[in-house]
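Next up: some structures, all given as structure tokens.
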Structure 1
Amino acid sequence: MDVLNRAYEYAVSNLDELQGALQEHCLLVLVPLSVGLLIGLPLGLWSARSRLASTAFINLFNTLRVIPSLAILFLAIPYFGLSFQSAAIALSLLVIPPILINTEVAFRSIDPMVQEAARGMGMSVGQTLRSVEIPLALPVVISGIKTALVEVIASATLAAFIGAGGLGTFIVRGFALYDTAILLVGAVPVALLALLAEVGLSTVQRVVQPPRSRS
């Protein structure tokens, strides 16, 4: 309890810095997530339509995913310096694979008979995609977005190692000063953000789940 009390007192006495770090952390999450959605969703849909594209994209991004985010951060430094851009690039590479893979799985697993029935009713390819395929694929796609979001919230703490800010600043400072209280000032908000993302998107996932799948 003493550690928690000291963490609370430190947070209150450095409230402006904590608010700034929280804003920086949210930016470090939202920018890579936006990049991941813009790249992962269309590539995932393309992969579902083409075996060649699936093999190429999934193997490529899975290979990049094996590389630790911290290593990518340091590899980006010579080109972008100790900056937000370096952190955003590394985190974007972390975000894309789960979105791409889940999107590919979601659309590829749709029953071809359902697609055939939609076309038999006179629907165009675009109408079938919007009215049939997307609603069926959405729960699995959201699952991939949820995984990506939780991962990037946690990994954004690494941006502090290159001076890009975020809640990781307090974690790095806590390690440097051997002070658990300062470390908790950064770690607790990160855990709460990850929990909020998990619960929020899990709720959305249940809402968009087709009635038959829910039962």
Structure 2
Amino acid sequence: MSDGYAGYRSRLVEALQLKGIRDMAVLRAVATVPRHLFVPKELEARAYDDAALPIGAGQTISQPYVQARSCELLELTGRERVLEIGTGSGYQTALLAMLAEMVFSVERIPELARRAHEALKATGITNVSVMHGDGTLGWKPNAPYDGIVVAAASPGIPKPLVEQLTPGGRLVIPVARGDGDVQVLTLVRRHDSGSGFDETPISDVRFVPLLGEFGYAPRES
């Protein structure tokens, strides 16, 4: 994109490669998506730092490395239907839109869902649908999904999400261990038979809690 930020995106790609991101499609997506459109105006100068940034409503746009790694773990080829839980700023949604055929994204906070929709529209992305709702329930009418990525830490693997995976489908989710101080990015793969799934721990991460019926209960205001 000719927006004056191409050099910054190139340096971010180089940083991600040094940290081990190898999927060229993911790196191309990072080199293309204008992350500065998905952060608050006052933080645009830091948009291409490999760091999490606040986006309001007590939420953050995750570190680019973690988002790139999550996308990489889905092993997308461009033909898949993907579900994202936690639209947030919409940046990871945009990355997924470049990697999959169709992306469905669920956001619990109405204002974030609205702003993400506007940012995605500004980039010209058309293969994404954003819904306000409880992400722990998934988005059943559009299921099944070849891949699901969750952008908040869950106390366990939400049953509806696994059920909405295709046989052989992949779910990437941060799972809290013990008292929740430790969170592990986890790859869940549904068996080809559809009757069970395997879990593979990937790395320690730090996310906001996943609120909803199959996550943590929202705090009383």
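Read the figures in this text as sums done on the coordinates, not as results from a lab. Since the structure is predicted, the reported quantities are computational estimates derived from the model, not experimental observations. Cβ atoms are built from the backbone, for glycine too; each structure is taken alone.
Summary of computed values
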quantity: Highest-scoring label, criterion being distance in nm of label points 7 Å out along Cα→Cβ at positions 21 and 181, among 1, 2; calculated: 2
quantity: Highest-scoring label, criterion being distance in nm of label points 7 Å out along Cα→Cβ at positions 53 and 93, among 1, 2; calculated: 1
quantity: Structure (1, 2) behind the derived value 22, 9, 8 of semi-axes √(5λ) of the Cα gyration tensor in Å, for residues 141-188 alone; calculated: 2
quantity: helix-only ellipticity at 222 nm (-39500 (n - 2.57) for each DSSP H run of 4 or more, over all residues; to 500) derived as -27500 - corresponding label from 1, 2; calculated: 1
quantity: Structure (1, 2) behind the derived value 17.8 of mean count of other Cβ atoms within 10 Å over residues 109-116; calculated: 2
quantity: For relative contact order in percent (Cα under 8 Å, 6 or more apart) computed as 14, the structure of 1, 2 it came from; calculated: 2
quantity: Value 8, 28, 29, 19, 11, 4, 1, calculated as P(r) over Cα pairs in 10 Å bins from 0, in percent, assigned to which of 1, 2; calculated: 1
